[in-house]
Each structure stands twice: as C-alpha cells, then as structure tokens.
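Chemist: Structures for review follow.
What follows is calculated from the coordinates using simple rules that are stated; it is not laboratory data. Not measured: the values here are computed from a predicted model. Cβ atoms are built from the backbone, for glycine too; each structure is taken alone.
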Structure P
Amino acid sequence: MGLIKKLNKWANAHTYLLLDLVRILLGVVFFVKGIEFMNNYQEMERLASPFQEWPGGMIFLHYLIPAHFVGGLLIVVGLLTRWAAIAQLPILLGAILTNFLGQMDTNNLMLAIIVLLTTLFFAVYGSGKHSVDYYLKMQQ
C-alpha cells in the first residue's frame, strides 16, 4: 500500500492537463473498441481464431467486451484507473499475439503497441489530479 501512496503523491505533483486528456482518450478508445467488437461479431471471431484451440479461449472472448466497456468508462472518469488499466493488459497482449499467430495486420499491431504502452504508463502513473479518484481523496 505504501508504494501506491508514493505513486499517487508523485503523480499528483507531476500532473498536467495533457496527461489527463490522454487518459480520457485512452478510455474512449477502449470503449469504442468494445462497441466495435460487439457490433461486428464476425470480425471479432476472425481475430480470435488463433486462440480457439487454447484452453480458456472462449472465456477470453467473453471477457473482452465487458472489460473494454467497464475499463474504458473507469479510465475516462479516472476512477480505479490503475486497476482498469491492469485489467486491459491481457487483452492488449492478446491483440499483439493475434498479429503474430494469425494474419499480420501492421495497422492493428501498431495501434495495439501504442495502446499497450499508454496503458502501462497509466497503470503506473494513475489517474492524475483531474479525476474522480483525486476528488474522492480530497473529500476525506
């Protein structure tokens, strides 16, 4: 718990509006990807085809859409940002693996790598000053 307090103090001392906007954009990307996967099930099935033979492959598919919806909303408002970002990491690693195990699509690979790096940053950095987490902390 001490590590999280140190990270929060550091993040609040080094927060910028631009980082909050990047956090909000990241959450919107997750939410829109969740909608895209839900509306285009055939594309999601095609992307997940390399994982069909793996144990838990179907569980992963059922985890993907709700994790994108809930995680995206939490990241947008800045509530439990670190936990929401950590929940996205298996999905992003799967997105990168899909390109190497299935059909290579460089656009999807680059998007997945950029989103993975941004998500890792916010998993460490946290939500910043312009967030529900900071507001709730200040109300105590």
Structure Q
Amino acid sequence: MKLTHAPLRLSTGAFILNSGLGKRTLEGEAATAVHGMAVGAIPQLRQLPADRFAKLLSRGEIALGAALLAPFVPSLLAGLGLAAFGAGLVQLYLKTPGMREPHSLKPTQAGIGLAKDVWLVGAGLTLVLDSLTHRRRP
C-alpha cells in the first residue's frame, strides 16, 4: 500500500468495518427491513431469507473494511471491492422509491443517506486508477 493511499483506506475501512460489526446482531424486523430495501434494488436477493442476508451483509462489510485497513492487501484489490460495494449502494439509492425527487438524481431528504455513498465509488476508483497508472521507479 502506498503511503498516499493510507488516509483514504483508513477512513473508509474503519467506517465500513464499524458498519459491518454493527449489523452482526440484526435479526427479526431489523433484518427484514434491510433485506426489503436490498430486494427493491436487486430482486434476486428475495431468494435469501432476511436473517441470512443480514449475516452475509455483515460479513461482507467486515471483510471489506478489514481489507481496506490491512496494508498487505493491494490497493487495486481493495479499491475494486470498495467501488463494487459503493456501486451496490448507489443502485439501492437509484432504485428505491422516495429516495430521489421525481425525474431527477437530486435526493429527497430521505435519500441523502444513500446518495452520499457515491463517494465510496469515487474512493474505490481512485485507488484502482492510481494503482493501474502508478509507475514504480527502479
């Protein structure tokens, strides 16, 4: 990991790891609510029971957060994971009714929480592009 990637990886990694740790105990109505939002954006997730989905989401966030924090994980790989995760959240924002003003990308008050996740896509792509374009000096 390049030193210049550290602030980006530490801030996003700690945030996502904390989110995943907070979801470890999701059950019942809370798991159903999270699952319901996800199914609205990705209908195929309907095949998973809500409790199982919540556990997988938690584990995925923990794994991604840990990968971003671990200096031995290449920034290219960590960036790809971060960009994919962020893209999933942006898809949730775009497909969930009531998150955007009609015929617009502008978020409603309810959508601000998801709309801001576009920064995760940008951060992930920054890590990927910098990794692909960085020339190592001999």
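Chemist: Could you figure out which one of P, Q the value -26500 for helix-only ellipticity at 222 nm (-39500 (n - 2.57) for each DSSP H run of 4 or more, over all residues; to 500) was computed from?
Modeler: Going through each structure in turn, the value belongs to P.
Chemist: Matching task: 27 is the computed value of relative contact order in percent (Cα under 8 Å, 6 or more apart). Pick the structure from P, Q.
Modeler: Q
Chemist: While we're on this one: Given 0.95 as the derived value for FRET efficiency 1/(1 + (r/R0)^6) of positions 62 and 102 (r between Cβ atoms, R0 = 35 Å, to 0.05), which of the supplied structures P, Q does it correspond to?
Modeler: Value 0.95 for FRET efficiency 1/(1 + (r/R0)^6) of positions 62 and 102 (r between Cβ atoms, R0 = 35 Å, to 0.05) corresponds to P out of P, Q.
Chemist: If distance in nm of label points 7 Å out along Cα→Cβ at positions 86 and 118 computes to 2.2, which of P, Q did it come from?
Modeler: Only one of P, Q returns 2.2 for distance in nm of label points 7 Å out along Cα→Cβ at positions 86 and 118, namely P.
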